[in-house]
Structure 1
Amino acid sequence: MQTRTYGDLYELIQSLSGVGSFAPSEQVNIANFINRRFYEAYNISQAWPRYLVAGEERTLSADQSVPYAEGTKNTIGEFIRIHRNQPFLNNSTVEYEFYVDSIGAHILNVVSSSDSGVFVTYKKEFQPFTTSSDYLNSTELVPAEFFNFIAHTSYADFLRMDGQTDKAITEEQNGQQYLALELERVDLITNNNTVNNRFSTYVNRQAR
């Protein structure tokens, strides 16, 4: 999947602002805005391909729960679907209902008490950007599908902080349009893909 660098992102925000450089206090604010908008983009859909893991086997605890973390596997950010056997193959398999708490996903009505594992479709845990200095030269990777949204909406946040509300509204709209285009692409996949048939995006929620 395509990525850009944090330095590119920061440079675009700086270009949108029309200044040669931000003051040190402004740099910190921009970095905070970037992470806030990054999380907003991540959180708006379950179905971002970058974060989706489909049908990965996970250990089932004695209390019939699946923890968020297991060994060297990805930490689960959001449980989406849980099956008894490997899903999305030629044969169908039992899909479990479950509820989630601070421990993990608790499965309801496990078919067999002898089952030691289940297959989880989940969204990877969100990891914020860690760049905290030398912003323009940072090589930390930014998901390309979020790049323009983060740039324009972070700049909008900066404008609001500066009291330029009207300009902020325009930049917010620009950013949301970029994200809407990416969500439409995801929604097309969601509507034509068995893996995603329970997934929710901002686009398909608005269509209901």
Structure 2
Amino acid sequence: MRRSAAFFSLILLVASAVHAQAVPAATTRKFSITAGGMASIFQPDFAGTWACAGPCKPYPAVNVWYPVAEASNQPLFGAGAYVDVKFSRWVQLEAEGRWIRFNQFDGIYQDNYLIGPRLPVYHRWKSTAYVKALGGFSRMGFGAGTGSGQFTDVAFGGGVDVKLTKRLSFRALDVEYQYWPTWGNSTISPYGASMGIGYKIF
């Protein structure tokens, strides 16, 4: 959790520095930073199944085992945080951290740390629809007694934010499809949805 706090603090610091040095006074109102929290439900794409690589020899021979990507009957629930940095109408950045550790099946969990561009595509009344493309890494626990690992993660998604007040916004829906290109000797594609509340800092 300390790394998570440092990650988001760094995002806020860099964004503030860029704003102070590069944004003219006449366009200051276009710049904003919104931070929020969210609750998520995700399909981890792993149900605890392992397969033996190559010809499997009977015990006590040493065999190499790899996790198998497959839909789980038990989705993961978790909490997360996000920071949206708006430089202009079309130049925006989103960073998110998500810790999906509830409703675990046999100790399986996933944590995400992602950042990338966010693009608003439709605005009506107080609602804004957006798409995003993020990259970073995720950590995964493979289950009781099987260890954990860290993997490259690329995510695509979108959602809808609804402005409640001058400062508060409701993240009515955020959907995300992830692709982990190197996972064991295969790939994995978790996906899920989130809802949350944001607060406009600047």
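Summary table below
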item: At a computed 19.5, 74 (Rg and Dmax of the Cα atoms in Å), which of 1, 2; result: 2
item: Comparison of 1, 2 - label where relative contact order in percent (Cα under 8 Å, 6 or more apart) is highest; result: 1
item: At a computed 2.2 (distance in nm of label points 7 Å out along Cα→Cβ at positions 44 and 132), which of 1, 2; result: 2
item: Given -1.11, -1.13, -1.14 for log10 I(q)/I(0) by the Debye sum over Cα atoms at q = 0.23, 0.24, 0.25 Å⁻¹, for residues 108-179 alone, calculated: source structure among 1, 2; result: 1
item: Structure (1, 2) behind the derived value 0.95 of FRET efficiency 1/(1 + (r/R0)^6) of positions 116 and 188 (r between Cβ atoms, R0 = 30 Å, to 0.05); result: 2
item: Test item: helix-only ellipticity at 222 nm (-39500 (n - 2.57) for each DSSP H run of 4 or more, over all residues; to 500) calculated as -13000, pick one of 1, 2; result: 1
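Since every read-out is calculated from the coordinates, none of them should be taken as a lab result. Because the structure is predicted, anything quoted here is derived from the model rather than measured. Cβ atoms are built from the backbone, for glycine too; each structure is taken alone.
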